Structure 1
Amino acid sequence: MMHRRTFLGAGFAGMSALAWPHLWAQNAPNFGAPTPPAVGFKKFKLGAMEIIALNDGAVRRPLGAEFVTNAALEEVKALLTSQNLPTDYIDIPFNPFVIVSGGQRFLIDTGFADNGPPTTGRLRANMAAAGLQPTDINHVIISHYHGDHILGLRNKDGSLVYPNATVHVPAPEHAFWTDDARMNAAPEAMRGAFMAARRSLGDLSGSKLNIFQPGTELAPGIGTMAAFGHTPGMTMVTAQSEGQSFMYLADLTNVPALFARNPDWAVAFDMDAAKARETRRAVFQRVVSQKMMVGGFHFPFPSMGTFQAAGNGYQFVPAA
């Protein structure tokens with residue numbers, strides 16, 4: 001299991017540091033800051049549905065040998081060079097999605113709100129530019145409980161960012177991160193992530209919290225699919241309308257230029273690397289064979305497109 005360094009400090013403001021230390025601690029000013037997209041939203045039609053990609057910002061971290069855990073740094077840099085990408089650092093964007101269907105608005109994952117690094121927290125402004133307010137969101141679907149996906153449920157003061165929304169969470173993911181015995185038995189370096197889950201979900205219950213089994217349909221045309229490995233219960237979201245299909249891949253691949261091109265490589269954030277590799281292979285084969293539109297939380301914005309086979313892996317083709 002991946003170990004995470006904790007940060008000093010307490011309270012809600014410390015959640016992002018506890019939940020995403022690798023990004024926060026290794027953000028490298030000497031490499032500059034990532035450039036945000038000029039327009040931080042992009043709308044796509046999917047039959048009668050609308051899918052909106054939204055950017056919450058990005059972080060830039062140095063590329064070290066620890067990032068890909070089972071390949072030499074020279075191999076990693078060579079693959080990046082072959083795609084005309086930088087080799088000294090990695091930019092990691094954070095891109096939630098909204099599906100508009102049947103008069104309901106489903107936000108998938110949340111970014112950081114005001115709890116994250118200084119180059120994040122852009123979701124609300126980009127949502128407004130797309131014509132949405134937080135009070136317009138009827139449902140929030142959480143793919144997994146890593147901090148960049150759940151911290152945006154609440155503002156730094158603890159208030160709900162989406163007060164009118166039901167929050168849908170995968171049962172195996174919820175069970176893992178809310179298990180007190182598991183948290184108490186975990187290495188000290190892991191406990192911050194457990195606490196982040198508790199603080200983000202807080203006292204949500206009843207109509208505010210829906211704990212679902214992966215594979216469940218959450219609304220007509222909006223389904224879920226298990227994608228375990230990155231975390232114990234990570235779950236993807238699917239949408240189908242008028243013969244068209246879309247799959248939100250969450251963190252199936254952290255950087256498509258690396259982990260789609262070589263699905264057998266493991267990113268440092270994968271909690272079960274072997275299972276994550278198995279899941280990546282199976283999902284990529286499915287989306288390519290079915291020619292599905294996909295979206296990825298960490299893909300280069302606007303983070304939607306398709307995949308095609310390329311060598312031993314797959315190539316992401318951004319949507320126009």
Structure 2
Amino acid sequence: MTTADATTHPYDALTPDVVLDAVERVRGHSDGRLLALNSYENRVYQVGMEDGPPLVAKFYRPKRWTDAQIREEHAFTLELAAAEIPVVAPLIIDGETLFEHAGFRYALYPRRGGRAPEPGNMDQLEWLGRFIGRIHAVGSIKVFDHRPKLNAHAMGHESIDFLATGDWLPPYLRANFLDAAGQALQLVEEIFETVTPRRIRLHGDCHPGNILWTDSGPHFVDLDDCLSGPAIQDIWMLLAGSRHEREAQLRLFLSGYEQFHAFDPFELLLVESLRTLRMIHHMGWLARRWDDPAFPAAFTWFNTPRYWEEQLDALREQLDAMQEPPLRLHD
């Protein structure tokens with residue numbers, strides 16, 4: 001089993017003093033209060049300030065994004081905010097949104113609260129549809145130059161290649177797992193070639209945990225995974241339950257969405273392919289991050305024989321699911 005070396009990770013150097021010094025370099029004196037927020041890919045802290053409300057400081061994972069990719073994320077968020085879409089945009093300080101201190105790149109945000117919407121909540125879906133329809137209306141105006149593109153190579157093949165070249169997979173199921181993954185990715189590629197969807201700028205990781213709900217409605221707090229892809233990528237993770245329930249939820253969601261942006265029903269053919277890519281990408285993401293001490297502590301079930309057995313079963317289920325008819329928009 002691959003193990004983590006907890007003594008060599010770059011985030012070991014991100015001490016409380018470094019965090020406070022970074023914030024004070026660009027935003028004035030803190031009051032010394034520091035609260036780590038729930039984030040694994042990056043490190044995110046609430047920092048108390050002497051002259052105003054707390055700020056949120058996001059420290060980007062070293063070597064994940066280029067400066068150009070981060071700035072494009074910020075520009076997209078600011079473009080959405082300028083269109084009066086409720087996203088939490090990075091603070092602009094002296095014309096800049098991206099800063100560097102002690103080898104870490106970071107951005108500052110105003111603090112916003114809220115609760116995650118419930119997957120499949122019928123009372124919230126039309127509102128979410130209007131919200132995401134507005135995001136996609138802005139996202140379709142132009143293209144990303146630097147952000148990733150959603151495809152089977154980046155989200156699927158690269159993850160499987162990483163798993164296959166290490167000692168992650170138990171020997172007794174390695175061949176079966178790689179065979180199932182290969183079949184699944186081949187089918188994903190065939191489906192994408194059939195649909196050839198229009199690619200627009202997306203949130204990219206639009207699940208309920210990335211949305212905060214208040215009495216005045218929903219807002220996003222982070223577009224760290226924004227990318228180019230089909231509109232359905234920002235929709236399918238908000239649907240939950242049986243097929244019949246998801247179809248009813250989708251119709252309600254689209255009743256709000258299509259007030260602001262047209263939806264191509266042909267993209268419904270991609271839902272299970274996107275689910276498959278997300279599953280495979282998540283396996284690879286955990287493996288790539290296993291040298292970060294936060295990951296073994298939080299994901300104790302990962303890289304056990306039972307985990308890989310469950311993933312093999314899930315891949316085989318997805319092979320069947322991708323060949324089923326898509327969700328219907330009409331009864």
Of the structures 1, 2, the one that 20.3, 60 was derived from, the read-out being Rg and Dmax of the Cα atoms in Å, for residues 49-192 alone: 2
At a computed 18 (relative contact order in percent (Cα under 8 Å, 6 or more apart)), which of 1, 2: 1
Highest-scoring label, criterion being distance in nm of label points 7 Å out along Cα→Cβ at positions 177 and 233, among 1, 2: 2
Given -6000 for helix-only ellipticity at 222 nm (-39500 (n - 2.57) for each DSSP H run of 4 or more, over all residues; to 500), calculated: source structure among 1, 2: 1
Top of 1, 2 by volume of the Cα convex hull per residue in Å³, largest first: 2
Comparison of 1, 2 - label where mean count of other Cβ atoms within 10 Å over residues 113-120 is highest: 1
Ranking 1, 2 by FRET efficiency 1/(1 + (r/R0)^6) of positions 137 and 281 (r between Cβ atoms, R0 = 30 Å, to 0.05), the structure that comes out highest: 2
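Since every read-out is calculated from the coordinates, none of them should be taken as a lab result. On a predicted model such as this, the values are computed, not experimentally measured, just so you know. Cβ atoms are built from the backbone, for glycine too; each structure is taken alone.
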